[in-house]
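What follows are several structures.
FYI, it's all coordinate maths here, none of it is from the lab. Predicted model, so just to flag it, every value in this text is computed and none were measured. Cβ atoms are built from the backbone, for glycine too; each structure is taken alone.
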Structure 1
């Protein structure tokens, strides 16, 4: 009998034609990988082990993209997505895969990068542990909402959400999320990886906008008022901030807006037997015709200009524009691991590169003699100084600028003066996805710290930088993997490197 999966091997692959495909791997973007007539095809919403009918939607020279039309034989790693719009939404890419398999995929991604790019032989021998969200419980101090705490740990973990606002075919105001690679809103008022209060808030704002005749922003015309709804929640404090991003200096019926937010939070607390507190309401003005969500000006119209939250026993103030890790449960575990790898005794001077608002710096400062932090964003450094004061931490010093410029400048200065004020016993780097600047890596090698802790959100650039560091005398001692973003492909890694 002819195997239909192996027929027409030399036939030209045509757009819109349907082909049988065995899914054998998952890409870094969460797309299933298979082959059609020897050509690699990437297919969204598929799992390793699926046998599927796939419609080709785009053909390039050496690869093509397909759309799942029908599952012929479902993979044993499949599960029903919790979210009703998971296939349309451009957010979660792995909701159809069991969480155990998701962790395996992410582990293999890190190991593959370390071996292929970092040239680390048998990298699994250095794997310390994997922190998935399988045994941790979410919630916040003082919460009475047991249903939130007992549900699947890898859902409802985000403390920040951003909802674009638009209109449906009937002209009604809707919120939702963008379909993948588009700015077309998939209407939904809740997200299963965000807090349940979001559903109450988004529904209330949409109804208020319709009742008051307040328009929503249209990207093509540049007209309309409401652009986005942003929520931030202190999981440890129960404090809530709501920010409305608008295409105007103000909104009509400001008092009414505040009132409906108070009512929506009260409704949530009553239904869920919880005690969230609406602590801050802000308007962010973004009048530019841009895809950027927030504008440069924010005005607060109710409560404080911040909410507060804790990571461990360190307190942080978070404004509408502040960077703050979105998964507080995993962040605590990640920072604990960074602190463990730093192995501080209280006598060390530590440099924290790309320090942001000081989250890792302040953790380190509890155990170090002195911590220096550097960050390119001035507002973040202001927040870092403020956060140090909030927690009574006085052994930190922060610098504004590019890490590669600030650190290199201070190191060169110390060579000229002979002073060791800014020496580094331990260095922690937590760079953006593009990884560390090569100039910074060269300076770190010259500084010769005893230990270098590398916190990474991109396995590929992590591996690239590890290769550079190993070429200059450092060696990988161990690393751990932390799933900060369940149901998506992003993964965090903490590595300890020591001088060989």
Structure 2
């Protein structure tokens, strides 16, 4: 574990890495750019999988699995797609000591291999909609990596669907974005801005890309998830057709959508503090840890017995809890669980037992309070909701306090330099967008759904504009 966590005010990037090390979540691997996700970090991913998988299945999405290796020729069938991913592709050229007749790409994403299979699965309108998801790893050859946020190999889910009409596909792409909004805000306690990407930022090969964007504590944006309306581009490339009710052959309309372990990085950056990781209760694999404290050997059995009794009560109340029975000094144990971000710590010792009370500490505020034994289970269960809401409200306030409207270039540049989200008019011209990025290193994060069309002039070029968009620097 890291001995000292760098203060956010000193070095935000180092603080982020220190929090991960102190919480024992992940570490760099012998393979450059890849990471080892340790049990505490992977437990968060498992919670994400469990919650999202249930949400997917509730709307009829089924899980499947497709090959890691993709024939190189598949990528070239959709020209824009191959151009977009070419710099990131890792390719297998030899196997079994021999050169392959056709190189195999290690999946950077699975549209091509999945839609080749879809062409065999779909024949009639009765086969639609086809709603498939896979939990998998992908490889994108990144030059500059950072644990969870950007690694050469990462874990994700990718959903792929086929529909009879454009409207059905677009509605489903929006529905999946709504699932991500709900998950980010109600499970991760991360407020997000849903919107549409500009053409230059959309997924390679898509008609439209929808996204959710979150603000980190340093003011930078992090894309939390995307959902794409793929139109018929891939269907035409992979001959994914169906016969409609009039027996007329048509290409399907498709979507793809995904979130990844990058969300864990966003979770860390949104909620954690200078003491270490802070976890929202709904995503914490362990919501409360009971720490038995004794100072004489003859006290040990009584304290542990009471701790185990309390564990049973918490579990019955729906709280995911555990008892820390490890050897070690009490102070070290308290410090250990604080660094790991467990929402609630419960201390119980001989004097507490005599008084019929325990000490309950909140990770989000560091506040401590005494609770009677008889009330602990119900009060701690209620406290979980209080902590969850507090973390969301705190992050939402931070975003609101650091989002500004700019109507001229000087104000725009000053706000970007200050690490703000900037709502400003944009002409819709890709060249203006590129110049803004060149001059400020800020990009259009999204065209927010919440922003109604309005007349104005582009903050950069003064050309007529009908929309305001969110600009920010990003991870």
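Can you spot which of 1, 2 the value 53 was calculated from, given it is percent of Cα pairs over 22 Å apart, for residues 51-218 alone? Clearly, the read-out refers to 2. Structures 1, 2 were compared on distance in nm of label points 7 Å out along Cα→Cβ at positions 35 and 451, and the highest value belongs to 1. With respect to distance in nm of label points 7 Å out along Cα→Cβ at positions 331 and 347, the largest value across structures 1, 2 is given by 1.
A value of 15, 24, 33, 27, 2 was computed for P(r) over Cα pairs in 10 Å bins from 0, in percent, for residues 19-90 alone; which of 1, 2 is the source structure? Write out the running numbers ahead of the final one.
Values: 1: 21, 57, 21, 2; 2: 15, 24, 33, 27, 2.
Computed on structure 2.
One of 1, 2 was used to compute helix-only ellipticity at 222 nm (-39500 (n - 2.57) for each DSSP H run of 4 or more, over all residues; to 500), and the result was -8500. Which label is that? Of the options listed, only 1 reproduces it.
Hey, distance in nm of label points 7 Å out along Cα→Cβ at positions 43 and 59 derived from one of 1, 2 reads 3.0; which structure?
Only one of 1, 2 returns 3.0 for distance in nm of label points 7 Å out along Cα→Cβ at positions 43 and 59, namely 2.
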